[in-house]
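Below, each structure is written out as structure tokens.
Here, each number is a calculation from the coordinates, and none is a lab measurement. Just so you know, these numbers come straight off a predicted model, no measurement behind them. Cβ atoms are built from the backbone, for glycine too; each structure is taken alone.
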Structure I
Amino acid sequence: MNRPDKKLALLGASGHGKVVADMAMALEWTEVVFFDDAWPAVACNGQWPVVGDSAGLLKRLHEFDGVVIAIGNCAIRLRKQNEFAAMGARIATIVHPRAWVSPYARLGAGTVVMAGAIINTDAKIGTACIINTGATVDHDCEIANGVHIAPGAHLSGNVRVGDLSWIGVGAAVRQGIEIGASVMAGAGAVVVKAIEDNATVVGNPAAPLKK
């Protein structure tokens with residue numbers, strides 16, 4: 001039996017966007033197109049066409065069953081998602097078929113969960129988050145809005161992460177740690193104590209980056 005047409009619009013013709021498009025095609029979406037403000041100079045993103053800019057997407061929202069903001073920058077991604085949701089966009093949540101999300105976890109609108117990622121029971125993930133390839137978010141974690149958990153990063157149980165924070169590639173966070181808003185934890189950082197808002201930490205154990 002043929003699947004009914006289900007169209008997804010992605011805002012942001014980025015490398016991240018290509019991965020989201022690839023995930024969507026492995027799910028129930030039958031058509032994926034991009035919109036980007038570099039259009040028409042940028043006419044495709046990998047296998048997928050770029051068919052307009054942000055203004056064009058706003059005019060065509062009624063054509064799409066879902067919209068995802070496929071922008072890597074956390075602040076821009078969250079802001080754009082809020083703007084488009086306010087204009088009536090049906091914000092989609094995309095989970096790769098080879099990710100594991102507990103039925104007792106909660107995902108916010110616009111969040112994407114990549115291949116090999118694991119989100120365990122009673123974890124709460126906010127809106128417009130990226131849980132990237134092979135990342136793990138263990139039980140009872142609370143991830144706020146616009147957060148990016150990068151490839152191979154691991155959060156133990158009961159970790160809290162504030163809005164717009166970025167946990168870098170291969171980072172590890174000890175159980176029960178509080179991470180503030182707009183934090184950058186560098187690649188491979190080992191976080192064993194709380195991090196205040198707006199801090200950048202690196203190393204093992206993670207410490208504030210010297211200016």
Structure II
Amino acid sequence: MKQLRPAILLTLFFTVFTGLIFPYTLYAIGKVMPHQANGSLVTNAKGETIGSELIAQPFSKPEYFHPRPSGTGDLGYGTFDKDHPFAGSSGTNLGPTSDKLINGIHKKTADGKDDPSNFDGIKDLAVAYRKENNLAVDALVPADAVTRSASGIDPAISPENAKIQAVRVAAAQHMPLDKVKKLIEENTENRFLGVFGDPAVNVLKLNLALDAAKK
């Protein structure tokens with residue numbers, strides 16, 4: 001009985017705690033925070049779900065802000081799919097001294113086509129970033145503009161990255177640069193509790209604010 005009694009009590013305790021108290025506590029929190037509990041989904045003016053604040057989308061037009069590079073491969077940058085929202089989540093797992101990460105891989109197959117294993121390195125991404133934003137060939141660029149996130153679906157970029165892109169976006173949108181910079185400031189999320197993390201700009205929310213500003 002000395003061994004059986006504590007075993008029965010512990011079984012009952014953990015059954016009640018893990019089977020009732022814990023899940024119902026999470027359920028209650030979800031009711032208090034329904035937006036976050038349901039995936040932080042973003043809707044357009046028609047009420048249609050167009051994405052999530054937590055998942056990046058592959059913006060590429062010059063009139064919009066672009067996300068970080070991604071390692072999600074053929075699925076694209078965190079392509080939003082309501083049935084498989086994280087289907088494109090993937091990092092590169094490459095270390096900071098990796099030659100592939102820095103210089104990339106650029107090979108041709110026997111028929112002269114690009115090899116499927118080709119990969120743009122940091123140097124390639126830096127060249128592309130400078131070109132699309134009309135920067136000098138030796139201009140310094142933010143780290144997040146030329147590196148992929150661990151998840152491959154990072155929805156945010158640094159304020160510095162956004163400010164560099166602002167010149168291109170303002171010109172393409174025929175909008176005053178100061179107005180675009182103000183939108184960046186309004187959509188910049190500061191450090192959590194003022195200490196943790198770095199300031200960041202959610203690209204999807206910023207681009208939606210950009211569309212709203214044109215109306």
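Quick notes
- Among I, II, structure where FRET efficiency 1/(1 + (r/R0)^6) of positions 112 and 200 (r between Cβ atoms, R0 = 41 Å, to 0.05) as derived comes to 0.95: I
- Read-out Cα extents along the principal axes in Å, for residues 56-127 alone, computed value 38, 24, 19, structure in I, II: I
- Highest-scoring entry among I, II, by distance in nm of label points 7 Å out along Cα→Cβ at positions 16 and 176, is II.
- Computing relative contact order in percent (Cα under 8 Å, 6 or more apart) across structures I, II gives 11 for structure I.
- Looking at volume of the Cα convex hull per residue in Å³ for structures I, II, the greatest value goes to II.
- Origin of the derived value -11000 (helix-only ellipticity at 222 nm (-39500 (n - 2.57) for each DSSP H run of 4 or more, over all residues; to 500); candidates I, II): II
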